[in-house]
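K.L.:
Scrolling down, you'll hit the structures one after another.
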Structure P
Amino acid sequence: MMESNDFSPKARLYLAILMAAFGLFVVVAGPFLVQGSMDAILARVVPKIPTDPGFAMTAVVLPTFFLIMRGINFVAGITLIVTAYFFYKGEKWAWTVALLASALPTIFGVLHNLPHIVQYGRPPAAISIMVFGLVTYLVVLLTKKGTKTQKWARFLVFTLLGVTAGHINVLVMHSLKNIITRPDAPYFSDIMYTVYSFEGPINFIAMIFCVLAIPLLASDNKKFEGWMLALIAGISVVLANFPTHFIRMQTSDFFVAGSLGLGLTICCLVPAFRKALLED
């Protein structure tokens, strides 16, 4: 059972309702919202293929990522609906599961929205998944009782884990597309494209580490493992993305990723935050 000093009965009731509501939204409306965003992006990309053949691979890679992550979102929504009952009943493990389940649609929501913003200059309706998910994630995270330092540590580290994962997930898709369509294929002689083969796999692994760190840091007996994964992910993102930015010097995407990784690394290493996270 959940410790009585973690959440009051009223807090458990309200949080359970919020979890179930977001889960239901992801299950019922989410698939159609993601489909609408994907269809709108393809409507802009496909007509460009005759004049820019590179977009042909975009029309393959982008839907693949969209559809896989839509499936993950759907299962996360069901997980939230089921977990809400056990959280209300006071099961301590339910808080950890709810954090992860609310984080996943929010993380993948970046991918479902950013390409649409690039093509249309505005977010699609699917941004509602990301906004609703972020609110749910933060409310579930911060409602748990703790000291001021513990709450700041939770807010900064857990938020950076989600934001970093969401951002580099987009870069992973972009890198895969550019590795496949590099002009010097099958060789890797052009550093402007070869660099994707360096940062892409690192970002992919770091994204997985960020996602895994969320439930581990929120657990009772795996906090140190979660902290280690968060720290390793942060350092990896820094070392993968800052060099890529200065090699390409075309957009700010990799610089932003490196800055997020740096922020995550610093927050993990701040002694007061580290102690608060491991003793929470």
Structure Q
Amino acid sequence: MIIDCHCHAGKGDRMTAPWNTDAPIGPYLRRARAAGIGRTVIFAPFHSDYARANAEVARIVARAPDRLTGFAFVHADRDAGRILNMVGRAVQEWGFRGIKVHGRDAMPTREVCEVARAFGLPVLVDVIGQASVVDMLAPQYPDVDFIIPHLGSFSGDWRAHQQVVDQMARHANVYGDTSGVYRFDYLEMAVRQAGPEKLLFGSDGPWLHPAAELYKVKLLGLPAADERLVLGGNIARLMSRVQARPALRPSLARAAARPSERATVEKLIHGDPSLAPPSQADYQL
């Protein structure tokens, strides 16, 4: 199955640009179906309240669960103290399979990474060209998988591309996605230096056409087994590692929680049955 690991869906509320106004999933799904894409990872566009935006993404996923999988978008600074609850709800109630962080909001913090570790979730983090951040994150959290979209730069900064490819090769937990990369040589370099098991197909839909983004991967001319990894096998593997019950560190969870969030944190720590996550069978692609 071809899986697009990078697509936005739902409404933004800033309304100053397409990426914070509206990400209509309907046209994307028609294009994806025509291109042979079987499943898509979706997350919100930019928003002033990601808890609200994630709930909208959950409703979108519920309308097409055979084709869509959600990631929880968090703002590492603004959501500090409630990231455990936000992600916990997304995983346990809605079956989300990852975390999205954007550097234009804030870079991932220890709170984000600890929550990702607890649930066994990949973190898709747009480093907005600041690839050096990856060398801070990856060694500190070797058991958290980091997906770097656009090979580090949507604007095509070759320095960021080159640095991220190097990081993909050096760090076992660093991956790159293909979305929006128009300097094709860096896609070839990523496969050559890091291996096909470290590159993930993404479109950055609905604003970029998924068929056009998919064709770039086809143009790599990979052996069939390697192409299957890039086009779905790698992201499926990363999403399959979700924990049946989050492996929380109680002291850290309590310390990070806002006062209003502490009751739910205690339930998560003590494994309250009402917060039990979906079974592993519910996560099959």
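Each value in this text was obtained by applying a stated rule to the coordinates, not by laboratory testing. Predicted model, so just to flag it, every value in this text is computed and none were measured. Cβ atoms are built from the backbone, for glycine too; each structure is taken alone.
K.L.:
Taking 2.1 as the value of distance in nm of label points 7 Å out along Cα→Cβ at positions 6 and 86 derived from one of the structures shown (P, Q), identify that structure.
P.N.:
Q
K.L.:
One of P, Q was used to compute helix-only ellipticity at 222 nm (-39500 (n - 2.57) for each DSSP H run of 4 or more, over all residues; to 500), and the answer was -11500. Which one was it?
P.N.:
Traced to structure Q.
K.L.:
Where does the value 34, 17, 16 come from, among P, Q, when Cα extents along the principal axes in Å, for residues 110-165 alone is the thing being computed?
P.N.:
Among P, Q, the structure yielding 34, 17, 16 for Cα extents along the principal axes in Å, for residues 110-165 alone is Q.
K.L.:
Moving on. With semi-axes √(5λ) of the Cα gyration tensor in Å, for residues 38-101 alone coming out at 20, 11, 9, pick the structure among P, Q it was computed from.
P.N.:
Value 20, 11, 9 for semi-axes √(5λ) of the Cα gyration tensor in Å, for residues 38-101 alone corresponds to Q out of P, Q.
K.L.:
May I pose another question? Please state which of the structures P, Q yields 19.6, 64 when Rg and Dmax of the Cα atoms in Å is computed from it.
P.N.:
Among P, Q, the structure yielding 19.6, 64 for Rg and Dmax of the Cα atoms in Å is P.
K.L.:
Here is a follow-up. As an exercise: semi-axes √(5λ) of the Cα gyration tensor in Å, for residues 46-149 alone, calculated from one structure in P, Q, equals 35, 15, 10. Which structure is it?
P.N.:
Structure of origin is P.
K.L.:
Next question, about the same structure. State the single structure among P, Q that was used to calculate semi-axes √(5λ) of the Cα gyration tensor in Å, for residues 174-229 alone, giving 18, 12, 10.
P.N.:
Attributed to the structure labelled Q.
K.L.:
Using FRET efficiency 1/(1 + (r/R0)^6) of positions 78 and 246 (r between Cβ atoms, R0 = 35 Å, to 0.05), single out the structure from P, Q with the greatest value.
P.N.:
Ranking P, Q on FRET efficiency 1/(1 + (r/R0)^6) of positions 78 and 246 (r between Cβ atoms, R0 = 35 Å, to 0.05), first place is Q.
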